[in-house]
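So, here's a batch of structures to check.
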Structure I
Amino acid sequence: MRAILAGLACAVLCLAGLTGSASAAARSSEKFAKTLAPAERKVFEDYLSAKATHEFKSDAYWREVSDKKALRRGKRGRSETVIAADYVTTFPPKYAGPELPAALAKRWDAYQAEDEKDKTKEPPKPKPGITEFLSYAKAEYDFEPERVPEREFKLRYAREALSLGLTGDQVVRVYALETSGLGTADMVSGIHPIKKTGTPISTAIGYAQLLVANTTDELAKHGAKFLARLKAMSADRSLGPDRRRALADKHEKLAAMIKAARSVPHRWDQHVAFARTRRGMGIHAINLDGDIGPWLQVIKLYGLKEMADNAGMKALTGAEIELMNLAGPGTGLEMMRPAAKNAATTNFFARDAYFRNTIVREKSSAELLVALDKRMDDNLTNTGAIEFAEVFREANADVASGR
C-alpha cells in the first residue's frame with residue numbers, strides 16, 4: 001500500500017511540478033486513493049503515472065520552444081539571419097495514455113471539488129463590462145460618451161479608415177473575425193452582440209476589440225491629434241451652438257483622460273497595470289463615443305498597417321492584419337516571413353494562450369492565415385458584416401464624388 005501511495009505522490013508531483021500546490025495535489029491523491037478498492041487503486045495509479053509521463057514530455061517540448069525563441073532573439077541581436085531550422089515545426093505531444101473509467105473519474109472530480117471547498121480561497125472577480133466602463137468614466141472624468149446609431153458609427157468608422165488608406169475589405173474582414181460579423185460598437189468580448197447574453201471574458205470592446213490597455217496606449221500616443229480635431233469641430237460655425245458646446249466639453253474631458261494615460265511610463269506592462277484601475281477602465285468608455293470611438297479603433301488598425309509598410313510588407317490582407325492583431329504586431333510580421341511560414345504556432349504564442357485559442361492549435365503560420373481567412377469568409381455573410389460592407393461602398397462613393 002505504501003509503495004502504491006508513494007508512486008501516486010511521485011506521479012502527481014511530476015504532473016503538477018515541484019511546487020507547494022503540487023504537494024497539496026499529491027496529498028489529495030493519497031487521501032483519495034485510500035478510499036479505493038485495490039483494483040481501483042491500480043487503475044488510478046496507472047492513470048496518474050501516464051498523465052505525469054505525458055506532462056514530462058510536454059514540458060520538454062515547451063522547453064525546446066523556449067530555447068529556439070532565445071536562439072532567434074540572440075541571432076537578431078547579432079544581426080544574423082533567422083532560418084527555418086530556428087523554429088520548432090512539430091506540435092505538442094498528445095496524451096495517449098489510459099483514461100479513468102467514467103464512474104471513477106466522476107468520483108475523483110467530486111473529491112477534488114470537495115477538497116477545494118475546504119481551502120480559504122477568494123472567488124475570482126468578474127471581468128468588468130460596459131456598466132463599469134460607463135460608471136468609472138462618469139466618476140473619474142465626469143464623462144458620458146455621446147452615442148450614435150449603429151449605422152452612423154459604422155459610417156464614421158469607414159470614412160476614418162479610408163482617410164488613412166485602409167480598405168473596406170481589410171477593415172470588414174477584421175470586423176468579421178473579431179466580432180463574428182455581428183458586432184456592435186458596444187460589444188464586449190464574451191457578450192453576445194444581439195442577445196446581450198453571457199459574461200465578459202476580457203475587456204475587449206468594439207469592432208476591433210480593443211482592450212483597456214490598447215485604449216490607454218493609443219490615447220497616450222495619438223491623444224493630441226484627437227484634441228486638435230475636437231477643437232476644430234467645436235469652432236465650426238456650421239454646427240449648432242449645443243453641438244459646439246458639447247464638443248468643447250468633450251475636448252476638456254478627453255484632455256484629462258490623456259493626462260491620466262500619460263501619467264504612467266509608456267510601456268505595455270504599465271498600461272496593462274493601469275488598465276486594472278478605475279481611471280484606466282473609465283478611459284475605455286471613449287470607444288463608445290460617436291466622435292472618438294471610430295478614430296481610436298481605426299488608428300489602432302492603421303498602426304498595424306504602418307508597421308507592416310515600414311517592414312516592407314505593403315498591401316496586407318485582412319487576415320494578415322488580423323494575424324498582427326492576434327499574435328502581436330512584431331510577432332505577426334515574423335510569422336509572415338518565409339523562414340517562419342512552416343513553423344508551428346507554438347513558436348509564437350505562450351503555452352496557455354496556445355491552448356486557449358482554438359484557431360491557432362496544430363497549425364503552421366501559413367495554415368493559421370488560411371484558417372483566419374476561412375473564418376472571415378464564413379462570417380462575412382452575417383448581418384453586421386453585410387451592413388458594414390454597404391457602408392464602405394457608400395463612403396467610397398462619397399470620396400469619389402468629393403463629398
Structure II
Amino acid sequence: MQTKITTLPNGLRIITNERKQLESVSLGIWINTGAAYETKEINGISHFVEHTVFKGTKSRSALQIAEEIEDVGGQNNAYTGREITAYYAKMLKNDAELALDILAELVTCPQFPKDEIAREQDVVIQEIKQTNDSPEEVIFDYFQEKAFSGQPVGRSILGTQENIRSFDAAALRNYMKTHYAADNTVVCAVGNIDHDAFVKMVEKRLSAYQPKSSFVKPEQKYTGGFICEKRDIEQLHLIFGFEGAAYDNKKYYPLMLFSTLFGGGMSSRLFQEVREKLGLVYTIYNFTHSLTHSGITGIYAGTTHDQLEKLLPVIGTEVRKIRNDLVDIKELNRAKAQLKASMLMALESSSSSTEVLARQMIFFNHTIPIQETVEKIENVTLNDIRDAANRVFSSKLTYAALGAYKSIPDYDEVERLFHV
C-alpha cells in the first residue's frame with residue numbers, strides 16, 4: 001500500500017495508494033481554493049462554480065454526467081470549503097478512467113449554459129434559505145463571521161442571495177481562470193489502481209491545465225467578537241469559541257487531544273458533567289477547525305433558556321479544572337486512543353484516504369506517514385494538555401447565541417467564565 005507521487009511538467013501533483021485487494025477506486029481532484037480566497041463582491045462564487053460545472057461540459061450534458069457515472073454503478077460528488085474545492089468519485093476498478101474523464105472535464109471545460117445558471121441560482125438560494133432556517137447550522141456561520149471579523153475566511157461559504165443572482169458565465173469563467181490551476185491542484189486515487197497507468201490517464205486529460213493560479217490569499221487573523229439573534233424556537237444554541245491552531249502549528253496535536261478529552265465524545269468531561277450528570281443539554285461538544293494560517297476551537301451547546309443560568313457556571317467550573325492541571329494519565333491515554341482509532345479506521349476507507357492524502361499534499365506539499373502522525377499523538381504530555389487549555393481559554397472569546405431567550409449574559413460576563 002505504498003503511496004506514490006508524480007508531478008507533471010505543469011506542476012500538477014498526482015498521488016496514488018494502490019490497494020490490490022479492493023475491487024474499486026476512489027479518486028478525485030482537490031483544488032486549494034474556496035470561500036477564504038473570495039472578495040466580498042464575489043463571496044459564494046467558489047460554491048456556485050462547484051454547482052454549475054455539473055450542468056454541462058464540452059462533450060457531456062448535465063444528464064449525461066449523471067447517467068454515465070450511475071450506468072456503471074459509480075458515485076460522484078463535490079464540495080466547497082473555506083480553503084478547498086473537491087470533485088470526487090468512487091468506481092469499480094475498470095471504470096476509474098471514465099470517472100477521471102468526467103472530473104477532468106468539470107474543472108477544464110464546463111459550458112455554463114445561461115438557462116442552467118439561472119436554474120442553479122434558484123437552487124443555491126434555496127440552499128441559503130434552508131441553512132438560515134437551521135439554527136444549529138447558521139450559528140456556525142455567525143460564529144465564523146465574528147471569529148474572523150471583516151475577513152474573507154469569516155464569510156459564508158454559500159455567499160449572499162444578491163451575489164448569487166449577479167453571477168454570469170463570464171464571472172464564473174474568470175474565477176476559474178484565476179483560481180483553478182495546476183500549482184494549487186492535486187489529483188489523488190486510492191484503490192485497485194496502478195500508479196503509472198493513472199499518471200498516463202491524468203496526463204492525457206490535464207497536461208494542458210494552466211500552470212499558475214493568479215489570486216491573492218488574504219490574511220487569516222482571529223479576532224473574536226459577539227453576536228446574538230433572538231428566534232421563536234424551542235432551543236437556545238450557543239458557541240463559545242477561541243483561537244485554535246493552524247495545520248502546521250506544533251500545538252496542533254496537543255489541541256486536538258485537549259478537544260477530545262474536554263468535549264469530544266460520550267466519555268468527555270463536558271458530556272459527562274453537563275448532560276449525563278446534570279441533564280442541562282441535549283447536545284454539547286468541543287470542536288477544533290484548522291486553517292492554513294489560523295484556527296478556531298470552541299464549545300457548542302444546545303439548551304433551553306430556563307437551563308442557561310445553571311449551564312454557564314458548570315462550563316466555567318470545567319474550564320477551571322482543566323486549566324489547573326486536573327487531568328490524569330488515564331484520561332489522556334483514552335483521548336489518544338480515540339484520536340488514533342478515528343484516524344486509523346478512516347484510512348481503511350479508500351474515499352477517506354484520498355481526502356487525507358490530497359489535503360496533506362495541499363497543506364504540506366508532501367504526504368505524512370501514519371506512523372509519524374501516531375508518534376506525534378503519543379508524544380503529547382499532560383503538561384501539553386494543560387498548556388493547550390490555558391492558551392485556548394486565554395485567547396479572546398467569540399460568543400454566539402441564537403434562539404429563544406428572555407435575556408442572555410453579556411460578552412464580558414461570559415468571558416469571565418473562561419479567563420479565571
Quiz item: A value of 11.0 was derived for mean count of other Cβ atoms within 10 Å over residues 72-79; which structure in I, II was it taken from?
Solution: I
Quiz item: Where is distance in nm of label points 7 Å out along Cα→Cβ at positions 352 and 392 largest, in which of I, II?
Solution: I
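If helix-only ellipticity at 222 nm (-39500 (n - 2.57) for each DSSP H run of 4 or more, over all residues; to 500) comes out at -14000 when worked out from the coordinates, which of I, II was used? Kindly include the intermediate steps, with their values, before the conclusion.
Values: I: -21000; II: -14000.
For helix-only ellipticity at 222 nm (-39500 (n - 2.57) for each DSSP H run of 4 or more, over all residues; to 500), the value -14000 is produced by structure II.
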Self-check item: At a computed 3, 13, 22, 23, 20, 12, 5, 2, 0 (P(r) over Cα pairs in 5 Å bins from 0, in percent, for residues 32-127 alone), which of I, II
Solution: II
Exercise. Rank structures I, II by Cα Rg over 2.2 N^0.38 Å and report only the one at the top, that is, the highest.
Key: I
Quiz item: Between structures I, II, where is mean count of other Cβ atoms within 10 Å over residues 104-111 highest?
Solution: II
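Can you tell which of I, II yields 3.7 when distance in nm of label points 7 Å out along Cα→Cβ at positions 136 and 248 is derived from it? Before the final figure, lay out each step's value.
Details: I: 3.1; II: 3.7.
Value 3.7 for distance in nm of label points 7 Å out along Cα→Cβ at positions 136 and 248 corresponds to II out of I, II.
For Kirkwood radius over Cα pairs in Å, for residues 192-263 alone, which of the structures I, II scores highest?
Values: I: 14.2; II: 18.5.
Largest value of Kirkwood radius over Cα pairs in Å, for residues 192-263 alone: II.
Here, each number is a calculation from the coordinates, and none is a lab measurement. What you are looking at is a predicted structure, and each value in this text was computed from that prediction instead of being measured. Cβ atoms are built from the backbone, for glycine too; each structure is taken alone.
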